[in-house]
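*Asks:* Next up, some structures in structure tokens.
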Structure 1
Amino acid sequence: MKEVTLHTIKEDPIVQGYIQGGNRHLEAIGYTEHGLRHVGLVSHIAHNIMEKLGHPERECELAAIAAYLHDIGNVVNRSLHAQTGAVLAASILERHGMSPEEIAVVIGAVGNHDESDGHPVSNVSAALILADKSDVHRSRVRNRDLATFDIHDRVNYSVEHSFIRVYPQDRISLEIEINTEMCPVMDYFEIFLARMLLCRKAAEFLKTRFELKINEVILL
């Protein structure tokens, strides 16, 4: 079996086409950006979380691969995109010669990253959840008409800075700066509470704890 790398996956035209196609489909129905910028950033963060926590390099690489593939299911439909993406990812990874054991880890992570029905089922899965939910920022908002913003647009656009910081012996902290003149902190919780609770489960799976800090105030 071949040791598939993140570089291999990034260079695959099918992967690129699925990510870009899914992003276009989400734009058509009013969703925030889920394209190459998003998956590239989430991939980098997932690898960084695993590395800072001292996991083996191959496990870090699998987290990066799972994160890069996590949203390809959007090319089919937003509904159940995690499970659809896992099936698509399995086919891609089989074609590249990845071992069944590693494919199982990657598709388990992809299939469990959504807060509606996902659970941390491995270290890779937990890192992906934390990385994905940390990408909240105004750059993701595609609607440029503030007058027509829905709550998701308003919350994302109000976030001026977000960063996930790993304290290896203590916690994983999601640090966010929100412009409260545009959006009260309560609105963030209204749409993202389920995501934050999943992040807490993910951190616990990694044998650490999750902290949410908004405007320098610890809220979770």
Structure 2
Amino acid sequence: MIGMRYVALACAALGLVTSAASARAETLHSFTVGSTAFTLPVPEGYCLPTDANVAQAEKVAALDTLNLTHATLDRCGSFGQEYAHIKSPRQWQPVPMPRADFLALIARELQTANGQQLVGEAIENAERDVAKGTSEEIKIDTAVPRFAGQDDICVYMAMTGDVMNAQGTVSMRGVICMTVIDGEFMNINTYAIVGTGLTFDQLKTRARAIALSIAPAG
């Protein structure tokens, strides 16, 4: 069941809360997973939070009680319309097998009835955490993610969800890329408001590109 433990962590907080607005940032972002330092070139057209927006992004990240958020990337000049999160489990554990074997294990277990049940339970917990963390000001109604394929870099899940707050309801599409980089498990979550017209395939391509760009520092 090692694979499902990581699947549940990846799904625990799906990031469907609109992110903090961002400004143009440095082109190289650094973060650490476990004891390994990584670098990420900020994708063209995307920005990291800066100045006062950092605190807002940290508040959103804190809603995820099981995962650390290493990067919040917003489409520059937008607010919660297109964005990506890079996450890893708070209870860090290195992946004890090659990436290809691990992804095959994840993909296989994700398609079982038990796997879908665990994913559903993780989502319910995430929805409760968000509602509690925002004093019921924001609620998430998320469909259980469906298996959306595997390649040499990621196992994918696709989902839809509605974010509800005082201003109304916003429908979102999202894709999770679960991957292993230099022995460390992480997931890249990409999102877009349905009104942008971005498809699941486009979000998958975006998540894969971000995963490919992450490298051990040095």
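*Asks:* One of 1, 2 was used to compute helix-only ellipticity at 222 nm (-39500 (n - 2.57) for each DSSP H run of 4 or more, over all residues; to 500), and the result was -17000. Which label is that? Numbers along the way, then the final one.
*Replies:* Numbers: 1: -17000; 2: -10000.
The read-out was computed on structure 1.
*Asks:* Next question. Work out which structure the value 2.2 belongs to, where distance in nm of label points 7 Å out along Cα→Cβ at positions 50 and 74 was derived from one of 1, 2. Write down the numbers at each step before the final one.
*Replies:* On the way: 1: 2.2; 2: 1.3.
Computing distance in nm of label points 7 Å out along Cα→Cβ at positions 50 and 74 on every structure in 1, 2 gives 2.2 only for 1.
*Asks:* Can you spot which of 1, 2 the value 9, 37, 40, 14, 1 was calculated from, given it is P(r) over Cα pairs in 10 Å bins from 0, in percent?
*Replies:* Values: 1: 9, 35, 36, 17, 3, 0; 2: 9, 37, 40, 14, 1.
Going label by label, the one that fits is 2.
*Asks:* Check the numbers for relative contact order in percent (Cα under 8 Å, 6 or more apart) across 1, 2 and tell me which is largest. Can you show the working numbers first?
*Replies:* Details: 1: 18; 2: 23.
Ranking 1, 2 on relative contact order in percent (Cα under 8 Å, 6 or more apart), first place is 2.
*Asks:* Let me ask something else about it. A value of 35 was derived for percent of Cα pairs over 25 Å apart, for residues 34-145 alone; which structure in 1, 2 was it taken from? Can you show the working numbers first?
*Replies:* On the way: 1: 16; 2: 35.
Answer by label: 2.
*Asks:* For FRET efficiency 1/(1 + (r/R0)^6) of positions 170 and 210 (r between Cβ atoms, R0 = 25 Å, to 0.05), find whichever of 1, 2 sits highest and give me its label.
*Replies:* Numbers: 1: 1.00; 2: 0.65.
Between 1, 2, the highest calculated value is found for 1.
Computed from the coordinates by the stated procedures, all read-outs in this text should not be read as laboratory data. Since we're looking at a predicted model, the values are computed, not measured. Cβ atoms are built from the backbone, for glycine too; each structure is taken alone.
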